[in-house]
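These are the structures in question, set out in turn.
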Structure I
Amino acid sequence: EVAVLANQTTFFGESGGQQGDAGVIKTENGAIIEITDTQKKLGALHVHLGKVTEGDVKVGDAAEFRVDHARRSSLRANHSATHLLHAVLRKHLGDHVTQKGSLVAADRLRFDISHPKAVTAEEAAVIEADVNSLIRENSEVTTRLMTPDEAIELGAMALFGEKYGDEVRVVSMGEPVANEHAYSLELCGGTHVKRTGDIGMFKIVSEGAVSSGVRRIEALTGADAANYMSARENVLATVAADLKAVPEDVPARVKALQEERRRLEREVSDLRKKLATAGSGATSGGDAFKEVNGVKLALRSLDGIPAKELKGMVDELREQMGSGIVALVSGDGGKASIVVGLTEDLKDKYSAVDLVRIGVEKLGGKGGGGRPDMAQGGGSDPSQADAALAAIEAHIAG
């Protein structure tokens, strides 16, 4: 493993968010160094990182530098697309949009911007369409060297906080807008395509928050974008086939299925409540309610009822009783849940929190809490549901 320095290089050193070049260095003596990354150190020093795979390398050897052209082409496309994206974002979201971070890789681009809220799906679609329109223009991408003051006067965008030397490189692309400068005009030292059409196509794949006031957009270009779209079309075709529908009808079919599922869930929930309030329980003796120590009780051991539905069932039973105490235990997914509720007239004599804790202890759990008239808890042993209800009944019996 080696770090190689040379008097000159064709390799781009990682800078401005663009990843460094990879490739091969071949010396005059036949030695080969596979370069996996190029870093820019101490301002302008290019360090080529790689591994000697053949022969011996010596200081002073003449060498040929071969950049990985396919990888470089992808980097160029993603970097130029980032410039177009920046200009389009400012057009549609406002001049407050500035670059807060950037990654230009061979397989994707990532662009962080200052923006106070999420970019909507509609905005993203318009932004994506505009970038692709600029790509199809196939306008020439030009670079010029000038002083920073000349560049700013021309209208070029500079990155806030970035240090620039006496001479800067200005990259312009896109046809001039309203007889002004090119659509995109930025100070940049990275590599770019010769014409915007070389980008191929542009596709936004995600948008999200990085921190307060900063949003992140990730996108693909060229073959990567085409492959991404093809994969999504394949998924859509598979879903359409499963639904026995054409792709255009998938949204309506999915919506109908969602509505049907919600209706069935409501029906199942109603049936569970009816079963729970019908009166069959191991400790209820088959009657709807029983009386213990002058208090009407509804004790139910249920199977497969989600914990979130127990409170609603307790409310219905309390309403039916008029006065009394309800305790429901359900085993679902290998765990037990218990809810205890009592009517207002019994709050001074009993506490739902105390009763639920008695049940929780039998169920292999700890604690439990809530209000004096409604409390809940859980445990790890659903098989002790009857024991939990019996313990609650015994406590009420005194």
Structure II
Amino acid sequence: MRNLPAIDGGNPVRSELLPFQKPWITEQDIEAVKQTLQGSTDLSAGRLVRCLEEKFAALVGSRFAVATSSGAAGLHIALMAGGIGPQEEVIVTSLTHPATTNCVLYQKAVPIFTDIDPHTGNLDPAAVEWRLTERARAMIVTHYGGFPAPLQPLLEIARARDLLVVEDCTRAAGARYDGQAVGRAGDMGVYSFSPANGATCGQAGIVVTDDEETYNWLAMFRDNGLVRESSRFTQRRGPWHVAEMQDLGFNYRLTEVQAALLISQLDRWEEMRARREKIASVYNQALAERRDVELPRWPAKGEPGWNFYPVLLNLEHLNVSREHFIAALRAENIEAAVKYLPVYLQPYYLWIGHPDVCTITDSLCPRAEEFFGRVVCLPVYPAMTAQDAADVVAAVVKLLDYYAKAA
């Protein structure tokens, strides 16, 4: 007799819920924050923020890094620094968090939603070619779930059209492409440090670049449009004159407390990646031979960061809907997620009448919508234990076996 799912009255795999995400906080982290609170005279952006920027730049191999209050803020100032303005078109993936495309709207530019590779969730270079017009100025390349996008063909397209390239690495901590950290191949790369991204301080972002002029623009837009280097002032009014507003910027600064926690967390950056990879390998081994699921894929030159583990259900082999499957996992005390509803189907984008939505024919991104209808994202984070990973496998296999159609 098949093992009865908890949702139908059976015994759950776990007694307590395994959350989809959870930060990994150590005594070292707590002590770093405590020392900052006890020793600082000013908790706004200062010495520790600069230390964080230098540490992260060295970690990923970039010349410059600019810390921001969030990954979304980082994406916004990246487009500002790139000079993207009204009615200019920006190629974006349809399968991402709305923050990726909202930054385009902040600049009064036009997000051009583009379809994905149905196996990876990342931008399809052929679809990008199809969506380009003479108004295209930029491309945001999102690394879905920490799985590197096909950067080489995408960059070839961008360079041929002189497009700005911003790598959206907000869910790609630890991912690499062609031997180097993602975020390095484009003009800028944007990282996020929310609780879902391994190293975290609650909310933070970092923009990396190798171009000094771009760095100066990023730093200014992050700090209310202020320039703080006296050598760049237009005039000197006195020793009290320590900042000069030279453009319209935003208060996207990080605090010293956040920087202290994130500096401490970055000491375990590679360990966090190794832990996520180990959990993913457990999932890979357990699910590799099944016909009812499709496992994650990535380019040959890519090394995933394993921000989460997207499984595509082959629903033709299952007597269950995706929605019921996720509910059944929750009943087993395993929290799963769906990443993501295609952005143009979000209510706001429907209300503004985006052309990708109001089409005469079918959706311009049918593969993204099909992917969304099949994907179940399993938890992968450094605070998980070996038993946690084993419980996830036990619950997934239990449900797949129970709901399997006869061969």
Next on the checklist: Among I, II, considering only distance in nm of label points 7 Å out along Cα→Cβ at positions 173 and 309, which has the greatest calculated value?
Outcome noted: I
Item to check | If relative contact order in percent (Cα under 8 Å, 6 or more apart) is computed and equals 9, the structure in I, II | outcome: I
Next on the checklist: Starting from the value 0.00: which structure in I, II was FRET efficiency 1/(1 + (r/R0)^6) of positions 13 and 389 (r between Cβ atoms, R0 = 30 Å, to 0.05) calculated from?
Outcome noted: I
Next on the checklist: I have 21, 28, 22, 23, 6, 0 for P(r) over Cα pairs in 20 Å bins from 0, in percent, calculated from one of the structures I, II. Which structure is it?
Outcome noted: I
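Since every read-out is calculated from the coordinates, none of them should be taken as a lab result. The model shown is predicted, which means the values in this text are computed figures rather than measured ones. Cβ atoms are built from the backbone, for glycine too; each structure is taken alone.
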